[in-house]
Structure 1
Amino acid sequence: MNKTKDTTTESNILNAAKHIFQQKGMMGARMQEIADKAGINKALLHYYFRSKQLLFEAVFKKAFSLLAPQLNEVINDDSSICEKIKNFSHNYISFVIKHPYLPNFILQELNRNPDFVQDLIKEKNFPNISKFKKQVNDKVADGTIRNIKAEQLFINIMALNIFPFVGAPLLKGFINIGDKEYNQLIEERKTAVADFIINAIKINK
């Protein structure tokens, strides 16, 4: 076997794996169907990625490398807090709609493989909220927004954006709707989340 890994083959594998993972999740996906989707044999797939876990991590890192710079830019640009909240929610939800395996994978790895998450945090473009924290503290001090810790506000933003994806099966049951109706709700949350948070922290003068 040629020991030089071809970037085109590797890219085809990652695209095929992304498609299968989106359809069946980490547990439901099989290496053979990923190989079939990529148009290669299983032995070659294992040459590029020794295990399904390593392949899943590679797919995740590729997607996260696209998301992280977007979020980091939103958090650290010169826009207002309200604009940051709007842009963060819109960008995050839009991205995860295209990569729905991301939130569940993060939760899975937090519990199973914390070292993988620590490696992500060390990445160059991992979001840094220092500027956001100072901006929030300044706006609290001048009375523009309600007295809230920046960390609590950021957790609220993350929680309201992430949970509808990781809790989708449960939420569909609670509100008794199908996939089509739920997907519409997710689309609406691109603005609904930001409106809710902004109304909660804004002081009307």
Structure 2
Amino acid sequence: MLTHLRPALVMLVLFTALTGLAYPLALTGIASVLFPWQAGGSLILRDGKIVGSALVGQNFTSPTYFQSRPSATSAPDPNDASKTIDAPYNAVNSGGSNLGPTSKALINRVKAAADAKREAGWTGLLPADALTTSASGLDPDISPENALLQAPAVARARGIDAAKARDLVLAHVEKPWLGFFGEPRVNVLLLNLALDAQK
């Protein structure tokens, strides 16, 4: 029996060291040298302080800012650990709602989001990313259509010209990678930082 067990244990230790330690450390080292900003979390600094990451969305609630896409992330309820509460953009608990298209809870949530957007002054056809969550719940980007629909309301709240807000959105549209991988998008944090810089 020992003759069979010894090679199995040796292989277990060897592959654990190789795939669990050496390979991740090598990749982390290479990434840190070749892509230091991305490997460090794509952190965005303003006045020497970290204000966020280009890869993780934030929950902007003020009408003077462009709003991120809805987030379905949650956190433990401080009053009852067996339950959860909504915690938008909680990077510790990434995940979607897992509600199906026929779910009454999903239909009610989307309807409530649409009603809130209409009350805030949004007009026209509402893009899907303005009403639905992403799979991770942490998406930092919205569609250009979503951002352009928000521009008049943000301009009103800030007391600036609507054309200026629209131009700012158009200046922050990121094209698909290599021209065809992905969709055009707008990073909400970068857009809001540019909005603040215009004061």
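Coordinate-derived values only; no laboratory data. No experiment lies behind these values; they were computed from the predicted model shown. Cβ atoms are built from the backbone, for glycine too; each structure is taken alone.
If distance in nm of label points 7 Å out along Cα→Cβ at positions 26 and 138 computes to 4.0, which of 1, 2 did it come from?
1
With mean count of other Cβ atoms within 10 Å over residues 34-41 coming out at 17.4, pick the structure among 1, 2 it was computed from.
1
Of the structures labelled 1, 2, which one yields 19.8, 72 when Rg and Dmax of the Cα atoms in Å is computed from its coordinates?
Derived from 1, not from the others.
For which of 1, 2 does FRET efficiency 1/(1 + (r/R0)^6) of positions 50 and 178 (r between Cβ atoms, R0 = 30 Å, to 0.05), calculated from the coordinates, equal 0.15?
Computing FRET efficiency 1/(1 + (r/R0)^6) of positions 50 and 178 (r between Cβ atoms, R0 = 30 Å, to 0.05) on every structure in 1, 2 gives 0.15 only for 1.
Hey, P(r) over Cα pairs in 5 Å bins from 0, in percent, for residues 74-169 alone derived from one of 1, 2 reads 2, 11, 18, 22, 21, 13, 8, 3, 0; which structure?
Details: 1: 2, 11, 18, 22, 21, 13, 8, 3, 0; 2: 2, 12, 16, 19, 19, 14, 9, 6, 2, 1.
Answer for the origin of the read-out: 1.
Can you say which of 1, 2 returns -13000 when helix-only ellipticity at 222 nm (-39500 (n - 2.57) for each DSSP H run of 4 or more, over all residues; to 500) is computed?
So the calculation was done on 2.
Taking 0.05 as the value of FRET efficiency 1/(1 + (r/R0)^6) of positions 18 and 154 (r between Cβ atoms, R0 = 30 Å, to 0.05) derived from one of the structures shown (1, 2), identify that structure.
Answer by label: 2.
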